1. One of P, Q was used to compute helix-only ellipticity at 222 nm (-39500 (n - 2.57) for each DSSP H run of 4 or more, over all residues; to 500), and the answer was 0. Which one was it?
2. Of the structures P, Q, report the one carrying the highest value of relative contact order in percent (Cα under 8 Å, 6 or more apart).
3. Where is percent of Cα pairs over 24 Å apart largest, in which of P, Q?
4. Using distance in nm of label points 7 Å out along Cα→Cβ at positions 40 and 56 as the calculated read-out, with 3.5 as its value, let me know the right label among P, Q.
5. Upon calculation of FRET efficiency 1/(1 + (r/R0)^6) of positions 48 and 88 (r between Cβ atoms, R0 = 35 Å, to 0.05) from the atomic coordinates, which of the structures P, Q produces 1.00?
6. Quick check: 9.9 is what I get for mean count of other Cβ atoms within 10 Å over residues 32-39, calculated from one of P, Q. Which structure matches?
7. Could you tell me which structure in P, Q was used to calculate mean count of other Cβ atoms within 10 Å over residues 24-31 as 17.0?
Structure P
Amino acid sequence: MDINIVEKGSSINLDIASKNQSSDKQFYFGAGWDNPNGPVDLDIVCVLLTNGKLKQQKNLIYFGNRTVPGVQLSEDNTKGEGEGDDESIVISTSKIDDSIIALKLD
């Protein structure tokens, strides 16, 4: 398995436009944080875009809407405590709706 570290402000092309069942690609995005001054609640979000726009509210993935076909957000970690990733998103390209041509993660 290849692992790529994506720095803040940079991007990676997931090539979801050419998705099909026979060439499913899976991606894992994780974030971890620790604050020496106490618990901090940060959230990962993912926006599924059609022609560069959010066309349906269900395509905004966040702690209140954690799953759509092909995208799954982990449980909401409200404290950032513990080792490793505090929150993560798993993407399976073959399961994403054909109208989605891009994803934006923050």
Structure Q
Amino acid sequence: MKHIIPIIGILVGIAYSVPPLRLKRIPFVDTFINGIAYGVLLFIAGWVIFGGALSTHVLVLALPVALIIASGHCLLAIPDAEIDELHNQATRYIWARRKPLQ
């Protein structure tokens, strides 16, 4: 299992950044991927490296971490908004900014 986690991380990174998928350009998917990659995958990697057994219990423990990471990702999109909009990147923040408030 120790060898599969980095491979999954590399594949997720490629799917996130490299065309044709480039998942970072899809609002909400980009936040979800960041939560999964940094919150769940890294948590599981640390758990397994330090001798823990992989179980559903570990996934439940990783969920709050994933939510915190995803929330942080939303906040980190704010400083990049002007550059993203200039390059026509449809980040979650740009998407939310374009929606009229009612």
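What follows draws every value from the coordinates through simple rules; no lab data is involved. On a predicted model such as this, the values are computed, not experimentally measured, just so you know. Cβ atoms are built from the backbone, for glycine too; each structure is taken alone.
1. Values: P: 0; Q: -18000.
Working through the options, I get structure P.
2. Numbers: P: 38; Q: 29.
For this comparison of relative contact order in percent (Cα under 8 Å, 6 or more apart), the top structure is P.
3. Values: P: 25; Q: 31.
Once percent of Cα pairs over 24 Å apart is worked out for each structure, Q has the highest.
4. Values: P: 3.5; Q: 1.4.
Only one of P, Q returns 3.5 for distance in nm of label points 7 Å out along Cα→Cβ at positions 40 and 56, namely P.
5. Working: P: 1.00; Q: 0.30.
That value comes from structure P.
6. Working: P: 9.9; Q: 19.6.
It must be structure P, since only it matches.
7. Among P, Q, the structure yielding 17.0 for mean count of other Cβ atoms within 10 Å over residues 24-31 is Q.
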